[in-house]
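Next come the structures, one after another.
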Structure 1
């Protein structure tokens, strides 16, 4: 339902809220087993030397689980920060700039983390 003024201005629904909501909930649920795996890995490798850690990260299953954890956590972080920015930054230019910086930050952290994991796993 829209008021006549909203119809004239074209200020209707963005038709993205439900998808954004469900994606954030999906990443939250995915983070639970991924973080349990990460905590278990950290406990298992506590006090291990470099070669042992590198060998563990060289296991394809461990590397895949860590990549999935990186992607899920970073996407969840990006979605949460986007909601905060949209809710509390009222100037259009600043909001757009901050949303862009949020996306670039999440992408750069993801690329750096995956690069570091691959370099460690392959013996760099």
Structure 2
């Protein structure tokens, strides 16, 4: 079974304690330092027992991130964008496909046009 790229995983490779903050950072695309600072601030500002209980529960119920979940940094950024805003990712992909389709239509128009000089040049390249 292949690992889901939209699921939350504990990031044990970048963990300081159990990988919860590193997993949240990987899932959301936020720098892990800011996630850790936020967790400490929430704990110190009155959420002491509840923050630690929530942290322990997430560490207990979470699964470790597979070693080769992403092929590259670009792929990791893409999936973070999908998780944070799926509709924007869908719009971006549709926009890219429309651009490719437009470019292919332009190439097809030039290739199939009745421009004799261009057709002769294309034939000479074959």
Structure 3
């Protein structure tokens, strides 16, 4: 399980900024620029897939975000996010996440995920 997740492991998620991932489309702003929710989604994807494809091959859920979106980019830009394991505490894995476009960094922060057994997790929710 999480003992196989090492500090320093990295993963990357990429996408092309489209009109569908702008602040105007998300309803989080009026401008046609890459939205913070879309950037955060890409950061979470990088972290999720790192755990999903790691030797443990288990699922995880996001539980924390502390993100800054520091620069805008327009539709057509190629963007990517990197997630790097910076702490492992049992089933809790903390990542340094950073997003970039062709010109450099556009956002960064910390993302926390918990490794879960999906069947047990969903069974608990159904009992509530």
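So the values come out like this:
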{"read-out": "Given -28000 for helix-only ellipticity at 222 nm (-39500 (n - 2.57) for each DSSP H run of 4 or more, over all residues; to 500), calculated: source structure among 1, 2, 3", "value": "1"}
{"read-out": "Answer label among 1, 2, 3 for the case where distance in nm of label points 7 Å out along Cα→Cβ at positions 64 and 96, calculated from the coordinates, equals 3.2", "value": "2"}
{"read-out": "Origin of the value 2, 9, 13, 15, 12, 9, 7, 6, 6, 5, 4, 4, 3, 2, 2, 1, where P(r) over Cα pairs in 5 Å bins from 0, in percent was derived from one of 1, 2, 3", "value": "2"}
{"read-out": "Comparison of 1, 2, 3 by distance in nm of label points 7 Å out along Cα→Cβ at positions 24 and 72 - largest value held by", "value": "2"}
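Read-outs throughout are calculated quantities, based only on the coordinates presented, and are distinct from any laboratory measurement. None of these values were measured; they are calculated from a predicted model. Cβ atoms are built from the backbone, for glycine too; each structure is taken alone.
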